[in-house]
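Each structure below appears as structure tokens.
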Structure P
Amino acid sequence: MEFNADRLREARHVVVFTGAGVSAESGIPTFRDALTGLWERFDPAELATADAFRRDPALVWGWYEWRRRKALQAQPNPAHRAIAELARWVPKLTLVTQNVDDLHERAGSRDVLHLHGSLSAPRCFACARPYRQALPVPDVPEVGARIEPPRCPHCNGKIRPGVVWFGEALPEKALREAFAAARDCDLLLSVGTSGVVQPAAQIPLIAQENGATVLHINPQPVLLGGERVFGLVGKAGEILPDLLRRAFGR
């Protein structure tokens, strides 16, 4: 059964749940893609854990500065802009992302719930205080460059990336608000996410279990189950603007 754009136009509360596929359309490398994956040269345990940072903070900080450079060089794509535009046309929209870049914000979205943290929000590894000082634009030409992290002005501890590492819990407040939105919404758009990373992968299921319609938008087909679950295969930057045109004439 085909997804009817009337469901979008008539929705009371839309949750948009985005993953790496949305940022990939802006040229940001993904973790899992066999050709461009960020784990191609490094084992995750070497880079994305607290133990890795303790062992070699310069390597870990340098790798994340390379990632931040990639994010800063990227620009919001039509999917980011369509999501920001959609917020103007529905009574309520909650945007939940697994991405650690700020492309949603640069496209105009507000109050984004970042489930996996943000490259723009570093904090102290020792005392956990946010690092408020502006970071320079990274000059990291290649993966694997070692850069000493800055020091915390409060305790002189080393500053770590503001992302969720393997073995760490997701931000409690963001996860709680995301689950609450999923229970309350009547339409959830799952965009560019494989739906396998827990506990974030529960969000579409929570929405479905509470009576919402769920639409998966992904380059690869997603296994569907349930009469209110739909799938559109393709690029989010093409599908989302088309949905807005069909629903609102925009």
Structure Q
Amino acid sequence: MATLASQVVFHPTVSQSLKFGATTLGRDKTYRAVQYFARFLGWYLLRKGDKLEAARWTALKAHLGTARKLMRLGKPMEHLQAALRACFSPGPAAETITTIARQIGYFGYLTYDVVVWANSIKFITLSPEMAKRVAKTSFRFWFTGIAFSLISGVLKASRLAKEAKRLESTKSWGEKDLADEAAREVKLTAVESARKSTRQQLVIDLLDIWIPATGAEILNINEGALGIFGLISSVLGAKAQWAAVNGKK
């Protein structure tokens, strides 16, 4: 029995899960996945007429949303620093500009999100009209950040595709070119890894953009669809964080 317990407790998957959960991003992605699943399930149960069960999942969604806002209290400054670093980083001008705009968009979103959180826990009191206006502004900044992230991702993906094509077309065949060929392979591997990461972020952004678009009243997507979009993007983000934490490609 003790051996069986040890095998379960010290199983590699358990250890990897603990490493994943020990990171703020890992916990956030987990909470986010459950939050958006609850959003979908609450909508589905309400459509079936099961108001009592729907209320349970809707409450879970709301409480997880509040908890995630608390976890993000320091995030605005991180995005502001990222915007400033992008100003001094070398790279194509278009990518630099869109990266800065994206980070400023996220900075605005998370800054207003702090006000939304403070009002939700009654630390400050806003009138219903003001609370709605603040939340709507927060969603607008979020939408802007994702929109610029998509533009930046498309530009980067295009550049990386050209770089990969150039590296593939310069393959060396002679023995005296082995060193150059090894260097080329290393660069190509790095470019392909960056392309994969960029494509995944594009998919996440394409799924997520509907959420702030609806919150900002630009579009009107139902709660069920938003729940599914958020759940899928959360799982993709969690998968990337799992790989980063556990050293997997």
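Here helix-only ellipticity at 222 nm (-39500 (n - 2.57) for each DSSP H run of 4 or more, over all residues; to 500) has been calculated and equals -29000, so which of P, Q was it run on?
This value belongs to structure Q.
Of the structures labelled P, Q, which one yields 1.8 when distance in nm of label points 7 Å out along Cα→Cβ at positions 57 and 225 is computed from its coordinates?
Of the structures listed, the value fits Q.
Given a computed value of 55, 33, 30 for Cα extents along the principal axes in Å, which structure among P, Q does it belong to?
P
Values in this text are rule-based calculations from the coordinates and carry no lab data. All values derive from a computational prediction rather than experimental measurement. Cβ atoms are built from the backbone, for glycine too; each structure is taken alone.
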